[in-house]
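Listed next: structures, encoded as C-alpha cells.
Please treat every number below as a calculation from the coordinates, not as lab data. If you're wondering where the values come from, they're calculated on a predicted model, not measured in any experiment. Cβ atoms are built from the backbone, for glycine too; each structure is taken alone.
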Structure I
Amino acid sequence: MKVSEHADKARLHKTLSKAFEEYSKDSSCSLKEFLVYLVEQNIIIDDFMRLISNTEDDEGKSVYEELLAIKLSEMKKLIYYKDNQSISTQHGVKGEGHSKVCFWSEDSKRYRPYVYMYDFFEMYTLLKDLNLETFQSFYYLFKYDIDKLEHNLGIEVNKLKSADLTDDKYDWFNQTIKKYEDNIYFNSIYQEHLEDYKTKQINGKNPTLKSIQAIFKPDIVNRILVAYKLFYVGCSRAIDELVVLVDQEKISLFEDKFKIKMKSIGFEIISVKKET
C-alpha cells in the first residue's frame, strides 16, 4: 500500500476499518479463512498464504494445516491472554518443591503486581464452591463484558462524570448487572456496592457514580485471582511442612469462620501476639 495523498489515507482507513470489523465479529471462521480474507483485501500478500499452505515437513505433511484450521475465536483468546500482562504463566505451575515452606500472607495494593490476598482469604472463607477454574472463567467473561460495555458507552467507566450518566447508560449498567446477578463471585466481590446501587433504584433514585465505578472494575477480580494463584503455588511447593502467616487484624471481620475453614483443610491454628 502506497500512501502519498489524502485519498490514499482515506482508502487505507476504510480498508483497515473493514478488516477490524471482520476480526471483531463473533464468527466461526477458521484462521485460514480470515487470512484469505486479508489477502482479498490486499492487506497481506498472496505469497505469504501460498508459503504457509505449501510448507511441508520431511514426511511431506503440511506443517501448518492443523494451525490454520483453528477457529479465529480461539486465536483471539490466546492473543488476549498473552497481552494481559497482569497474568503470569508462573502462577499456574507448582514449580520446585521444598521440604518446608513459610507463606507470608501480604497484600500489595500500592505497587505492581497488585495482590489482594486478604480479599481472597475472605472470599475463600465465605464461599463454599470457590474453584480456580470457574473463578478464572468469570474474570475473563466479566472483563470481556466490561470492554464491550465501555465500547457501547463510548468512554471508559473510570473516566465517567456524573453529568455523563443518562438513562441509556443506566440501561447498559442494569443489563450487565442482571447478567451476573446469580454469579457467586460477582455478588461476593461487589456486594457492598451492589447493595448501594440497588437500594438507590428501589428508592426511586439513580445509583451514584461512585458505586457504578466500583462495580464495573474488573481489575479487582484479577487482583484477587492473582492472590488465589500465588497462594496455591506457594502452598503446593511444601513437601513436608507448610506454615501460613496471617495478620490477625486483617481477618478480624471473618476470623472465626476463617479458622474453621483452615482447620477443615488440615491446618493447625497457632495464635502469636505481636511484641510491643
Structure II
Amino acid sequence: MNTQTIISAYLELTKPRIVGLVLVTSALGFFLGGQGIHDVGRFIALLIGVTLACGGSSTLNQYLEREFDAKMLRTRNRPIPAGIIPAAHALNFGIILTLAGIFILYVKVNILTAFLGLLTSFLYIMVYTPMKRVSWLNTTVGAFPGAIPPLGGWAAATGHLNFSAGILFLILFLWQHPHFYSIAWLLKDDYKRAGFKMLPVVEPDGKRMFAHILSFSWMLLFVSLVPAMVGLSGAIYAGGAFAAGIALWWVGRRLTLTRSLADARNLLKASVLYLPVLFALIILDVTF
C-alpha cells in the first residue's frame, strides 16, 4: 500500500467535511463576538485547535463504530473496516489529535474555549456515539456537541458567553434536526442493518420523524429572526432569514406529504444550503 493511500486514509478518518462545517461556525462565532477579526493570531490558533480536536473526535468516533461501519453500505469502505488503517493506530491518532487541539486552545486562546472544545469532544465521543445504539434520541443529543462550535468561537474572541452567543447555539441546534432526519430517512435500511436506533428505524412509518421535521423547522424559522430583534443583525438579515426559513420548512413539508427518497434528498440539499445562506446574510448585514 503506497504512502499516498495511507495519508488519504488518515485524512478520511478526520471527516474533512464535518471539520469544515465546524471551522465555519467557529469562525462565525469569533467574527460576531469580536465584531470583526481583530486578533489574527488568536483566530488562527482557534482554527488550528478546532481542526485538530474535531478531526481527532471524528477519528475516535470511527474507531468506536468500526464494527458497525463494516455492516453499512455507506461506511464499509472507511479506512478501519476496509483494513487500510489498523484500529489501534486510528485510536492513537484520534487521541493525539484531540488532546493536541484542546492543548492549543488552552495555551493560545483561553480556558473557556478549551473547555468548550473538550466538552464537544466528550459529548460526541462518549455520549452521542454509544447512544446511537440505545435510543432514537441520539439525534437530539448529538445536536448539542454539533451546536457548541460557535460558542467556542465567541468565547475565543471575547473570553465570555452571552445571550447572543446562545442564539447562535440554538440556531445550529435546531437546524441539525431536519438535516439529520433527512439523512436518517435516506439511510434507514443501512442504519437498521448496523443496529443504530435512528427514529425511522425504531418507527418505520416515520410519523413522529416527519412531525419533528416540521416542528423543528418552525422553531428554527422564529429563532433565526432573534439576531435581528436583539441588534446582532439588521433588516437585510431578517428578510433573508425569513425567506430561507420558509423555504426550508416548505421542502420539509413536501417530504412529510410524499415520504419519498427524492424529497428526502431535496431536504438534505436545502438544509446544506440553508446555513451558508444564513451566515452570509448575517456577515453581510454586520459588515455593511
For distance in nm of label points 7 Å out along Cα→Cβ at positions 101 and 125 computed as 1.0, the structure of I, II it came from: II
If semi-axes √(5λ) of the Cα gyration tensor in Å, for residues 29-164 alone comes out at 40, 26, 14 when worked out from the coordinates, which of I, II was used? I
Which of I, II yields 18 for relative contact order in percent (Cα under 8 Å, 6 or more apart), as computed? II
Which of I, II yields 0.98 for Rg/Rh (Cα atoms, Kirkwood Rh), as computed? II
helix-only ellipticity at 222 nm (-39500 (n - 2.57) for each DSSP H run of 4 or more, over all residues; to 500) from the coordinates reads -24000; which among I, II: II
